[in-house]
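Asks: Structures follow.
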Structure I
Amino acid sequence: MEHGWRRASVLPLCLVAAALVIVVAGGTIRILDAGESCPDWPTCFGTWGFSIDEDQQAAWWADHPEATEDTRGADHRYTELEIFSEWVHRLLVGIVALPVAINALMMHAWRKRYGRRVRNVAVLAGVLLVMQATAGALTVVFDNRDWTVALHLGLATVWIAALLHQWLLMRIVEGATWPMLGLSAVHRAANGRRLDAAAGAVLLLLLLGAWVSSTAPGAQYNQACSVGFPDGWPACRGQLLPDADGPGVIVQMIHRVGALLVGVILILGGSRARAAALRDGVEPSIARAMDLTAGLWFGNLLVGAGYIVFADAEGFPEGLSLLHLLLGVAAALTAISAALLLRVPDDLGGREEE
């Protein structure tokens, strides 16, 4: 059996790393407020480059007056850094497409060794990349509407989860063992719903976060509750239950209440899973997965609070915004990966499939 970097399973793991870089690039676009810096797709101001000066931008707007209906308008000009951030994000997605396709082809060629399940997950990862890129195009077409941003991030997270699942499956075939795989079928069935609920709740919270951070007509959602402690957080405009006088406040409060509910699901679910493991005399693997997810959730709760508390007249600490995004993705991936691992068939390793 191969060891270390010579294992074939290193391929999907490298793709996971590349995918996370793409997520960071996408988060950087939001930090720079550059989500509309390339108003067309797949080109950028009609070119394939990023060095587009103000005169070139003005010429493009003059040729496409219809595009101003859903943008900041023909008079707005973007810096080269803003355009570059959007351009390089698209470039990274295009670059990673080739190894993702190679990954699917290799898993098809090696299906006798790794099984059709691994092959199918690799193919699914390729399909999800296409869907995620399409969602990226929708964010351009619909001018970064909140639902397009949430869809884009959600599909990116599911895409990374598929690659992670492929890596876990391949490691099992290669001989790796984890306590969760040794749980009895009865214990898995009785407690799997807790992991499913955790995965669904954390993913939904991530989508709500994308909704909050997106700009909707007439409302900058992440500024709706003011800033500072305690008026901005834990209160909203100085009230724990503020008046719903605009969509921004409503979305902010939905996100905050959702975060608290997710915490309850994780803490109670982990506690009950641990009690069930003690009763059944098995490893508390499910509880540990939920505890890890809960730890990431709590850390992200503090980061999200810090984003509001430490804001001032000069703006928000955008480094915390990027960390908030990454911790949210990490929590979702942890819960989703654990839920999928719990359902790996006992005969996966060592199967020879035609």
Structure II
Amino acid sequence: MKDKLESLRKEFTKEIQAVANSLDVEALEVKYLGKKGPVQQLMKFLKDATPEERPKLGKSINDLKIEFSEKINEKLSAFQNKEWEKQLEEEKIDVTIPGRRRFPGAKHLVNKVLDEVIDILIEMGFSVQYGPEIDTDYYNFKALNFAPNHPAMDMQDTFYITDDVLLRTHTSNIQTRFMEGHKPPIRIIAPGRAYRNEDVNARSHVFFHQVEALYVDKGVNFSDLISTMEKFVQELFDPSIEMKFRPSYFPFVEPGMEVDIRCLVCEGVGCPVCKHTGWLEVAGAGMVHPEVLKNGGIDPEEFSGYAWGMGIERLVMLKYGIKDIRIFTENDQRFLRQFV
């Protein structure tokens, strides 16, 4: 046993003198003092020793273990001090260098205008409701009087998750949901994101923000829709803003129209944003189709209503003279900081 201890001591001394860094020392500790290391294996010899020899052998093994442990700690401490000094030297900071400016967080321009839109419509008597961004094709299409062969129900326009579940293409999916659980008068807006499988360009994106408006009551007529729309646009932009209403078709309204605003980006001269027409469409609107009222459990013989869907990004582009819708999602700080 004495020869084994001495041989192990010489082997350990040779190896500890050859270590180059703290990782080598830690590896050496595991090798010699670990559960499967040679020092621990010496304990197996105690069972073959006589009762008189066992205490001496146990003490010799324990003393060797302490000796190895002390040398390892001493070596480890020396290396760690050197490595720490080297790290401090390499990571030394020049306190005379100007620090990086930290900009405070701020609301995104699209959300800023969306909140402004919501505030105006709340003041006009609308309440805010929210619908799901993932919905069934019933609430997104069928309940809104879309025919089964309507182009908007095709895969090229809609992101389908399953055969009958999709990412909503407009916030109009709130209409039937809300009418099913509420009786007129109904006067709500539904802000949120919508998704369409379109080519991304200066005018359109695969996702955008929209505000849906729905007003259902006795005696609601087309002039109510136009006057409300005019008042809203004048509040958001300017009382002198130029608008025009064009007849148009949407499955969920009858009659339907599109709302155009004189392009503020080019001041009506013509630019890529307005397709060189001088006008930019900002909303689709009309009187709620009788079939949509029926699907919501409301009698179209007793009640009527109007609805519109308005793109927020288009309003932001007009309000701030922005020529490309893609810049809203590029997270370019140079652009965003202009509106803090």
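Asks: Match the computed value -23000 of helix-only ellipticity at 222 nm (-39500 (n - 2.57) for each DSSP H run of 4 or more, over all residues; to 500) to one of the structures I, II, and report its label.
Replies: I
Asks: On percent of Cα pairs over 21 Å apart, for residues 227-298 alone, which of the structures labelled I, II is highest?
Replies: Across I, II, percent of Cα pairs over 21 Å apart, for residues 227-298 alone peaks for I.
Asks: So mean count of other Cβ atoms within 10 Å over residues 163-170, computed for just one structure, reads 24.9; which one of I, II is that?
Replies: Label of the originating structure: I.
Asks: Which of the displayed structures (I, II) returns the greatest value of mean count of other Cβ atoms within 10 Å over residues 11-18 on calculation?
Replies: Structure I gives the largest value of mean count of other Cβ atoms within 10 Å over residues 11-18 among I, II.
Asks: Assign the value 1, 6, 8, 7, 6, 6, 6, 4, 3, 3, 4, 6, 7, 8, 7, 6, 5, 3, 2, 1, 0, calculated as P(r) over Cα pairs in 5 Å bins from 0, in percent, for residues 19-170 alone, to the correct structure from I, II.
Replies: The read-out was computed on structure II.
Asks: Also, quick follow-up: Hey, relative contact order in percent (Cα under 8 Å, 6 or more apart) derived from one of I, II reads 15; which structure?
Replies: Derived from the structure labelled II.
Asks: Still on this structure, please answer the following. Comparing distance in nm of label points 7 Å out along Cα→Cβ at positions 51 and 331 across structures I, II, which is largest?
Replies: Comparing I, II by distance in nm of label points 7 Å out along Cα→Cβ at positions 51 and 331, the maximum is at II.
Since every read-out is calculated from the coordinates, none of them should be taken as a lab result. Predicted model only: the values in this text are computed from it and were never measured. Cβ atoms are built from the backbone, for glycine too; each structure is taken alone.
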